[in-house]
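We did not get these values from a lab; they are worked out from the coordinates using the rules stated. Values in this document were obtained by computation on a predicted structure and should not be read as measured data. Cβ atoms are built from the backbone, for glycine too; each structure is taken alone.
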Structure P
Amino acid sequence: MAGKLKKTRIELNNTVFSLPDLVARSEGYFEQEGLDVELVLPEKRKAMLAAAGPRATEHAAIQSFLWHEGIERGEFSVYHACEWGQMRRTQDTCAGAKVITKRAAVSTQAIIVRGDSRCNVPQDLANVDIAVNFHAGSHYITLSMLSGFMNRNEVKTVHVGIPNQRFKAVLDGSIQAAAVMEPWISAAEKLGCKVICEAFYNGLEVADPSVDAEIFTALNRAHIKAVDSINQDIRPWLHHLTAEVPAGIVKLDPSDLHLPRLRYNYPEPYAPAEFQRTYDFMVAWGLINPASTYDKLVDARVAV
């Protein structure tokens, strides 16, 4: 693409989710597609990294946007997060943001306990408080995983904030279990914690109206190049993940990461059938308004 680079801003999320953005920036893929992309660490996320927020046992007590609320204030125009949370936040937006595609990162979360915990199988977690981040992947994947092993009223989730805070809460014994993603799963295993159950899930990308079809199609092509680079050899990029775990908790080396957990696909349209399956789950748990249908939340503005 010739001419002046088109500008846009993308939220910088947990590294396992944002790795395609980091690779695209490092390798110049955005510029190759005619884009001037700024990766933004939201102000609210900085605050959450610095200090733990309130604990809560009811998801209604926590705003669905979390640190992603920057899109409502114009901090950034694109962000990636879990499929369920993106549907809920798109329902709640006042900025006209819509789901526009599935994200490149296929993530996993695991429920971990300390090595000396009595828990060994999912059924042992019945009526046990589990630290999650309400309206984020850890919350929804915990409901999904455990409801197959126990009655719904036995699944007890508690909002304890972002991954490092949930992880520390397990280590210090202030909560028995927590759901975390990589690199915290590998950190937990290195410290002798037990993984009780684990599951993979898709994510979605959301954009505000400033991201037209031309910009997002260019972003899509850059992400495809980044996925190719990652899948050819992810090892040069693993330092981004290990850097998220402070050495004061555990010295995590790239060799400690279990590479099959790190999965990246080309972004692709969010199909109505996929939406319906997730919509039915969320309605059943009271996590979304039944009026929030596919045509209201999804705008597949990328054509290639």
Structure Q
Amino acid sequence: MAAAMLARLSTTLLTPRMASLLQRIQRAQRRPFHAMSPTEARAAYEAAAEILDLPRAKLQRVHDFHLPARDGTPLPARLYADSAQTLPVLLYLHGGGFVIGSLETHDSLCRQLAQRSGAAVVALDYRLAPEHRFPTAVEDAWSALSWLQGQGASIGVDGTRLAVGGDSAGGTLAAVCAILSRDRELPLALQLLITPGTTAYADTASHRLFANGFMLDAATINWFFDHTIEHAHRPDWRFAPLGHDDLHGVAPACVILAECDPLVDEGIAYADRLRLAGVSVALEMYRGLTHDFIKMGRVLSEAAEAQQAAALAIRGALNP
């Protein structure tokens, strides 16, 4: 009875367009990620990732390159810039639960951020679990941020004006990079956190309320976590940054959340922790929408609104 009441309550929160989209997705009866192997899930995500996205915007500069990981592994990356000038840069870290996602799945979003903000965007194809378990993704993200600061001029960006951002698991990585930047004295102008994960055990009220049928299901979250990290290691703040005991002095934050997202409570909690630590926080809550809404611009006008809010935060922090 309690579960049924929760399901009815959560459904009534959706906007009509979001509810209609979820119904269409459910009627398609696609295999859930947690019923696939990681290889199958990656292929399925890449095939479907931009169906609802805005068309890929044309930019003056889009090119692929590699930058070195801590262990010397060349990591694929992609530069987006709508100017031939040397621009400040946002390192963008894609979502996908640390298991799926790629440069291709977030290409449209990165183009929008570059075009709307006037800054350059560098997307990183960090290594994925389970082949590369925690903390490999953290180390790859930090390597990329450090490389941009020191070597950004080699690709025509200004590494002295630097921000970091990401969505979902990429938002987790961005939050962690902001803490590392403070601790290692790397100047950072902004952390852009889009529907980030910040807790260790997926045990907030929103995880229960939106456990099934809201784009990111509980079983898939558990599948992501199990592939990424041992259960006993989850409290490590590099996986769950809400657990860090001191957030003073990290970069200003723009936090973009969806109301009907299992991760919404931990996103709010992290924004609150940042504010309590004296960090400037711009919090944007999009009512009646689910996880990943920012990549649904073909059907949701709010996706473009959120992209514009993110772009304005980038522009304000980096002044391109």
Handout entry: Read-out FRET efficiency 1/(1 + (r/R0)^6) of positions 168 and 208 (r between Cβ atoms, R0 = 41 Å, to 0.05), computed value 0.75, structure in P, Q
Key = P
Fill in the blank from the handout: When P, Q are compared on Rg/Rh (Cα atoms, Kirkwood Rh), for residues 16-111 alone, the highest value belongs to Q
Problem - Among P, Q, which structure scores highest (criterion: mean count of other Cβ atoms within 10 Å over residues 64-71) - result: P
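Once relative contact order in percent (Cα under 8 Å, 6 or more apart) is calculated for every structure in P, Q, which label goes with the largest value?
Working: P: 27; Q: 20.
Structure P comes out on top.
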Problem - helix-only ellipticity at 222 nm (-39500 (n - 2.57) for each DSSP H run of 4 or more, over all residues; to 500) from the coordinates reads -10000; which among P, Q - result: P
